[in-house]
1. If mean count of other Cβ atoms within 10 Å over residues 125-132 computes to 15.5, which of 1, 2 did it come from?
2. Assuming 13.2 is mean count of other Cβ atoms within 10 Å over residues 77-84 as calculated from a single structure, say which of 1, 2 it is.
3. Taking distance in nm of label points 7 Å out along Cα→Cβ at positions 29 and 197 from the coordinates of each of 1, 2, which one would give 3.6?
4. Suppose you compute volume of the Cα convex hull per residue in Å³ for every structure in 1, 2: which one lands on 110?
5. Could you figure out which one of 1, 2 the value 28 for relative contact order in percent (Cα under 8 Å, 6 or more apart) was computed from?
6. Taking distance in nm of label points 7 Å out along Cα→Cβ at positions 157 and 181 as the criterion, which structure among 1, 2 has the greatest value?
7. Comparing structures 1, 2 by distance in nm of label points 7 Å out along Cα→Cβ at positions 101 and 117, which one has the largest value?
Structure 1
């Protein structure tokens, strides 16, 4: 069996004296899409921050491709293939779409390659390339944020609350692209409060509440056994 792209082992993290992650265990197999589901306040976004090197854990281990990376900084993790699309999209609003994308060429990828990747996944961005990013819709900004992440040619893509604040049709479109990205061999961890659309593209799912992973399995199994926990009010 191949080494997982991501393995989280007995991970703990806290804000002051308040423990938020209480012994998290999670595995993302190579080339798989894993949906991490659960209600607000369950610890999902904190887990994302710890995996991405943005917050230090208090104990436990994180392995990326079999290598221990618990104490690695976010920029070090990005250089070895871990890329995050954070909650809230995080684009530069006063730059055009194309300027946002070309900024990613600092990582060693040519500007032409960055633009080709972005426009092939999201043709709408080509139409908006001269538009200021801050004047686009929320869905278009999310497309731009995803394109910037893909420019780094990630081995593991973390998508934190991709659907936040977006209309259902836009969410469906974005998750169609998630499936296309996965089909190229990129491993993906989708952190979602709302489950149904993420489960459609997931190979596996995990449910997190109270700072712990309380269930793992295939999407149909998770939907059947954990629907009361993961269906928080949107499809």
Structure 2
């Protein structure tokens, strides 16, 4: 399916949030995926992934996750300077800021004729965590969370009781949890902790571990991380989830 791309600047309680929109270039209304980037914001790999999902008949919204902390349009490099700045932003933004971002995105979706009201979430790295966080919103029917960082520990600033894993009762949609077994950001004990806590709930979820490292979906930068075959499987898992929950 051919797609079109544009952007919209959304007002949030913490400032204007530029949101990139990739959607089918045909008349009609479609399900929406809130697509959360890595700490680097909408880089080439994130844009290509968003467009790939859009080409399957989805409206894909990519918000600038650190909009409060950077000029509009900021894209960080896959280098030491980019990682240092992105990690500093992660430590600076309060987790409740993502909740108000999610609410702004969902309200925007509800106002668009090209959106049919069915909403899912997807993301990589911190974006995997943010897709999980988006699932706390009752409108989100499915979330594909790729190697979500900091679910097993508390790094992102948050108030007591507000860590994402402390609010599992708020998740009503289905989760697709995707991991690399050789991911140095999420050790085996961390994976076991997340799995155990999810398994103690009534949340519908699937759990997928691949022999891959961190950022195996990323087709640029940090040589040696990208695993094209596993990435294809990852896309299929996400499309399977959204095909069942948003159609």
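Please treat every number below as a calculation from the coordinates, not as lab data. Because the structure is a prediction, the values reported are computed rather than measured. Cβ atoms are built from the backbone, for glycine too; each structure is taken alone.
1. 1
2. 2
3. On the way: 1: 2.6; 2: 3.6.
Label of the originating structure: 2.
4. Label of the source structure: 2.
5. Traced to structure 1.
6. Largest calculated value belongs to 2.
7. 2
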